[in-house]
Structure I
Amino acid sequence: MTYLGADAKVETMNQQTPTPLVLTNLKDGVLTITLNRPDARNALSEGLMLALQLALDEAADDKSVRAIILAGSGPAFCSGHDLKEMTSHRGEPDKGQAYFRALFAQCTRMMETIVRHPKPVIAKVHAMATASGCQLVAACDLAVAANTARFATPGVNIGLFCSTPMVVLSRNLARKQAMEMLLTGDTIDAPQAKDWGLVNRVVPPEELDQATWALAAQIAAKPTGTIKTGKVAFYHQLDLGLSAAHNYVCEVMTQNMLDAEAIEGIGAFIEKRAPNWT
């Protein structure tokens, strides 16, 4: 049985007018993608994941996009998977097994798209991010949070351990901190999330838009090819041993030195002038 196509497309089509599942806005090279299921606390339904996947895929090929901000509308950043939608499949002959497998595979693909995206992705977290919503924050390259934001992986409290969020969470936090979140299901506030490495910056709610925009704009001003090279190399070398990582990045830097951006940037530095990025 095939899922994550038929139902998701129907939801997306139904929601496009008047309420699209994601909102997009491109300004000065920064694309803001906003999850737009506020009444459902931006729960990751099939349709919302499909819409976000499509927006990310389009941005990857759009040369006018240099950085991405991922935001949420309404009272929550993202509350995780849509448990009502998931439960509706329990009456199927396999008790929903095929559906659940396909759903988690689609979610994994979306999360990995963020990690492997050629453009930096910054989470703008204004409120609660739980379960796969917390996973979404951890998957982003950077995160800016309002000091009122909260984070949790509370699946253990309802008998569904947050195993998929665990993958990126354990790559952001120290092992014991990640395990504490996963085993207790407790909520942590934004300052603690910053101390633990889940977010980069914490600001008052009224400063969140400007702080996130400033960070995105700073990155968008950098040479795009260089940013892409660095992001790909960063995540690839994490999975290698020390010597293999050094060998890999030596080759990356060698090829980078031959790029037009490096030639122009280094030349401008030596000549004490501003670089002309094209």
Structure II
Amino acid sequence: MPHFTSHDSTKLYYEEAGAGPPVVFVHEFAGDYRTWEPQMQRFARAHRCVTFSQRGYPPSEVPSDPARYSQAIFRDDVIALMDALKIDKAHIVGHSMGAMTALHVGIKIPDRCISVTAAGCGYGSSPDPKKVEESRALSRDNAKMFAENTMEEGARRYGDGPTRQSQKYKDPRGYAHFIKMLSEHSNVGHSLTMGNLQAKRPTLWDIEADLKKFKPPLLVIVGDEDEWCVDASVFLRRTAPTAGLLVVPRTGHTITSEEPDKFNAALAELFAEAEEGRWLSHKPPK
């Protein structure tokens, strides 16, 4: 099984397929390397596609030290992956937790990003400190829930959240597959990720100054039933100078698998325009 070693000696599992301009997929909290199969099948026809399981997600290593779970560390894992595979520049496609990481990659190493996609981004982000603390308290509660239960029970509870309901009823088979994959994760990894990354990472409003200077082409995608992330996505669109926003109707948080055709069509347009240097061609040159 292919692994690469990150900066702190954590071993992370990855898979790759195809040839062409590289694409790195960064999964959500409830996902893993398999989450991106609809995208791997679509884009490996003309791109070098890489998907990986983040730290805390088997078959990647599950560190037991809480200090090894932070936004900066998750960002640096993506950079380490690119370095290990000798990828100079890539489209960085992130979903939810992975979307926030993708943004931080775009901020940290913009010259190595052909483009950045932030899908379902912004849970816990708000200009209201009270709402931020409420979301962080919920993350701490979820961390405790995962620590005190089997992964199967944790998947049943967490996967049945309000922003997953549209997939649950629209696509019962796809939803069942999502829950099955989630139940195969590590409850230790989920507890540590939720309690240290999710509950402590900076909000979008905290990094507003960096977002105002964002350089890579940025596509923001959100389902209109993904309540927390709609306002955050609009904020991203208004703040990052290279951002474009797509809102997918009647769609929740698990957008990459709930509406893969619409998601893939948006990615295909972004990839083509970014590779040709035409993402901002509708604006006059400065």
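We did not get these values from a lab; they are worked out from the coordinates using the rules stated. Remember, it's a predicted structure, so these values are computed and weren't measured experimentally. Cβ atoms are built from the backbone, for glycine too; each structure is taken alone.
Some values worked out for this structure:
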item	result
Top of I, II by relative contact order in percent (Cα under 8 Å, 6 or more apart), largest first	II
Parent structure of the calculated result 11, given that percent of Cα pairs over 34 Å apart is the read-out and I, II the choices	II
Winner on distance in nm of label points 7 Å out along Cα→Cβ at positions 37 and 205 once structures I, II are ranked, highest first	II
Computed 0.50 for FRET efficiency 1/(1 + (r/R0)^6) of positions 101 and 253 (r between Cβ atoms, R0 = 41 Å, to 0.05) - originating structure among I, II	I
If semi-axes √(5λ) of the Cα gyration tensor in Å, for residues 157-244 alone is computed and equals 29, 19, 11, the structure in I, II	II
Computed -12500 for helix-only ellipticity at 222 nm (-39500 (n - 2.57) for each DSSP H run of 4 or more, over all residues; to 500) - originating structure among I, II	II
